[in-house]
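**Student:** Pasting the structures in now, so scroll down.
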Structure 1
Amino acid sequence: MADNSSSYSPSSSKKSAPHEPYSEAKLKKLTQALLLERQVRNKASQRNEIGFHITNDTFRLFPYRQCYLWSFYLDKVKVTHASGVSHVDDDSGFMQWFTGFVKRRVQDLDLTEDEKQEWASVHVLSQDDCGSDDQVNWDKWLQSHAVMVLFWSPAGRCFGGLWFDRDTPFQESDRILLSHVSGAYAHALYMLQRLEQTSWPEKVKNRLWGTNLRRAALIGLGVVALFPVRLSATAPSEVIPLDPYMISAPMDAVVDDILVEPNQHVEAGDILVTFDDTQLRSEKAVAEKEVQILSTELSQASRQAFSEDRSKAQLALISAQIEMKSAEISYLNQQLMRMSVKAPHAGQVVFNDASELRGQPMRTGQRLMLLAKPQNSELLVRVPVDNMVQINHDVPIRAFLNIAPLKQYNAKIHYISYKAGADTDGLMTYKIKARFTDTDARPAIGLQGTAKVYGNYTILAYHILRRPVAWLRKHLGL
């Protein structure tokens, strides 16, 4: 009985040839090539580091005596980096010949368009491929075997390359590895060249408009910049008395004492300020003494008038002198009464410091302090000239006092100075006065804080750029 099961016949089947295993040396070189490619791409924005890695680290793929990295721009060859040296001397005899030699070799090469579409093309050269003059210099400065790598742009233009030379021939494996890493070299150098040659407006455009996320962010910023906001300005503010009574010096005198404290409540008739009355009292004492003397003389003249006609004539003169001195004493008494300044009505005295007034000479009418009613107060806002805006009177001022920064006070504008004036610290400001809208919860006089005044509506971009533009116009005339 025949056996119908299939059997394996070596002669009837073809064995697939096994792949030749990669040697450890080949795997190591391939790994080094990948590492070199990554290093160059990571340094794509630093020309010096790229040149150093290319000319020195490529030695890990295959040995060579010398490597030169050169650029080709505007029909001119320039060696930018060389292995083993930190600086390339362009004026040396070797460099003068080498750059000319490379330029001639590039111009003499006859490459197809397909070859120029690659990032890099590798060309093995020898001394026999050159003319007689170049052979002499080659023998003088170069080794007998060399490889020239050309870097090609996407437009098919050579923008640089590499030169390797050594005394042993280059193998096919060396050419393949070099072709692979040279493509990465060319791509990194080309992108760096594009970045360096890009104009700054294009760089800004690429950086800001490069991705969809950036485009969306810019569009969002544009929409926000057109958002309508009310023009506003922030300035220091102070609660001041409304229609206060001014306490002033009644005459030219020196302040003797201040009998009240700042913000103290006083009643009508309370003495506020006393002036030095030493001189007035001295003048009064002298006048009273003179009246006594004149009265004695008048008495004597009256007794002598019965017998002497001369004494009768002196009676009228002495009487006139007594009346004049009496009037002087009456005037001095009135002045002494004015040496004490009293409160005309009840209220709160407003001034800075009593020690600043004591001993100070005052002129008639010079202000000493203010007498205000505590329930009558308003808000004074000092807006610096550089921060002033066109104020809208219909929009209330929002004020926040330092003692209560979370509590808001609203005030209605009733006065704006038409020109700026100097404050005590020398700052030029516009003065704005506003009455509090909430009459039941007015802050105490003398409190300070920050107020915000409002103008008309504008776009957010103008509100942000208003002060920088004003500064540029002021200082640069733009």
Structure 2
Amino acid sequence: MEITAQPQSGEPVKYSQELTAAFAGRGSRFGGETNDYYFVANGRYMLILGKYFNTMEVRSLVKTIYSTYFMRPQLGLPYSVEFAKTKPVQVEWGDEDGVSFIRATYHSSSRPGIVIERLARLGADGLFSQQWSIINAGEEPAANLWFKTMINFDNVWPVLPLRGRIIEARDGRSYLGAFALRDLTENWIYSHTGNRGLCWAKDMTIKGDDWLWLETDLGTLAPGQQAEIKPIYLSMNTFGSWQEFRQFALQVNEKENITSTDSLEAVVNGGNPFVSGDYELAVYQHQEKNFSAQVTASSASGSFAPRRADAVGNRASLTLPELPPAGFDAVNIAVETTGVDYQRQVAVFSCGGQVEQKQQEQEGIKVLTVDNGPVSFSAAPAFGPGVFSLIFQGQEWFDASFPAPGPKSWWNPWLGGTGVEIQSLSGKSLLRQPRSIQFVCLPDNLGNQWQGLQIEVDVREHEK
């Protein structure tokens, strides 16, 4: 751009300034260079390598409040800061199979003969990776060689694998630096801010707080030897959830539905909501910061007066009174800390009372019923493979055609209630199959004993 400045007196002053802007959009893929940086754009995402500090920024072209920076490489020990100013000797950019890349080559002066190749890739789906090659191009062995890179990963709502559990800061206020990263038990972290995930090779060590350090011991490189630093991945809206990103990071395909634990966790009766007698309420702070708090527990039904306790270490606990037989309650929990108050609620159920198993005739059909007082449900093998009645405190909650199946709207036959469906087997075919119902008693994973009905269908008349 040509610019002319006209002073009040004297000759006009003319100068030129180069202006650069990247106008990317869905489906676009290109790269280039400005006075300040190299860049590639792929779809809604952009990768920028600064010329002055060798900082690489991964940016969404949609306006956001977060950013992610991958800093310069460092060689040690001790670690050098030479690449804070040393420019790469060569930079290339382009795309391969729809993935954009920037490749930069650095020559070290602190470790003569060492060449570093930096390769960053960016997909249109928001998946970024960065990997390094460390080459001894000199004539002498390079001993005690370490590699480190720093990452600025803005993270206000983190999910982390800590001490064998998945901890999630569900309050949306906690930063990554509030957690002890030394206790990570898997090779990933996730942020709900921007739906971003960061993962690294399992043999790399992570340190830091709000800033992350990823480092690895390269040992000794002989002349001509090359060491590869496995890719570090950043995903931006690439995966639908932290569970999907975790499977990518671990390279597994798990069918189990993994759940997280709140970073401020409220636990009744050791995690078992079914209680007998007095029981304990414990509140745990899974962050590393000091847990200076007062915890107040109160009953939503007013069954007991509020009780209070101060936190000791990362934990506060109270003893709450016994529930009436076959009773239930919601415990309201107020956690008062310096500057922020938190509210939690947990449900508890009494193990008192008896469960009655009844067998009787209704409408000339044998009916099996399980009844614990507040709740009862019934099924009849001659009617169909399901529960046709659910009563809570005297109120029927199911609509059903009992005692006989019949048409309703576009369903024919229609049974109502809740029951069994088998794929590729019509309702009429299902009713032709032999079936049976019996009383059963089964324990759950916490040792609670449950009584109910077991419904079995023996598919015999359905040849395909």
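**Student:** A value of 6.0 was derived for distance in nm of label points 7 Å out along Cα→Cβ at positions 59 and 299; which structure in 1, 2 was it taken from?
**Tutor:** The value was obtained from structure 2.
**Student:** Here is a further query. Say we calculate distance in nm of label points 7 Å out along Cα→Cβ at positions 83 and 395 for every structure; which of 1, 2 gives the highest result?
**Tutor:** Looking at the calculated values, the largest one is 1.
**Student:** Okay, next question. For which of the structures 1, 2 does the calculation of relative contact order in percent (Cα under 8 Å, 6 or more apart) return 15?
**Tutor:** Label of the source structure: 1.
**Student:** Additional query: Suppose helix-only ellipticity at 222 nm (-39500 (n - 2.57) for each DSSP H run of 4 or more, over all residues; to 500) works out to -12500; of 1, 2, which structure was it derived from?
**Tutor:** 1
**Student:** To test your reading of the models, identify which of 1, 2 gives 189, 81, 39 for Cα extents along the principal axes in Å when calculated.
**Tutor:** Source structure for this number: 1.
**Student:** Oh, and also: Thinking of 1, 2, which structure, once P(r) over Cα pairs in 10 Å bins from 0, in percent, for residues 99-234 alone is computed, gives back 11, 37, 30, 17, 5, 0?
**Tutor:** 2
**Student:** In addition: Quick check on the output: 14.5 is mean count of other Cβ atoms within 10 Å over residues 227-234, derived from one of 1, 2. Which one produced it?
**Tutor:** 1
**Student:** State the single structure among 1, 2 that was used to calculate semi-axes √(5λ) of the Cα gyration tensor in Å, for residues 323-418 alone, giving 44, 16, 14.
**Tutor:** The read-out comes from structure 1.
Quick note: the coordinates plus some simple rules give every number you see, no bench work behind them. These numbers were taken from a predicted model, which means no experiment stands behind them. Cβ atoms are built from the backbone, for glycine too; each structure is taken alone.
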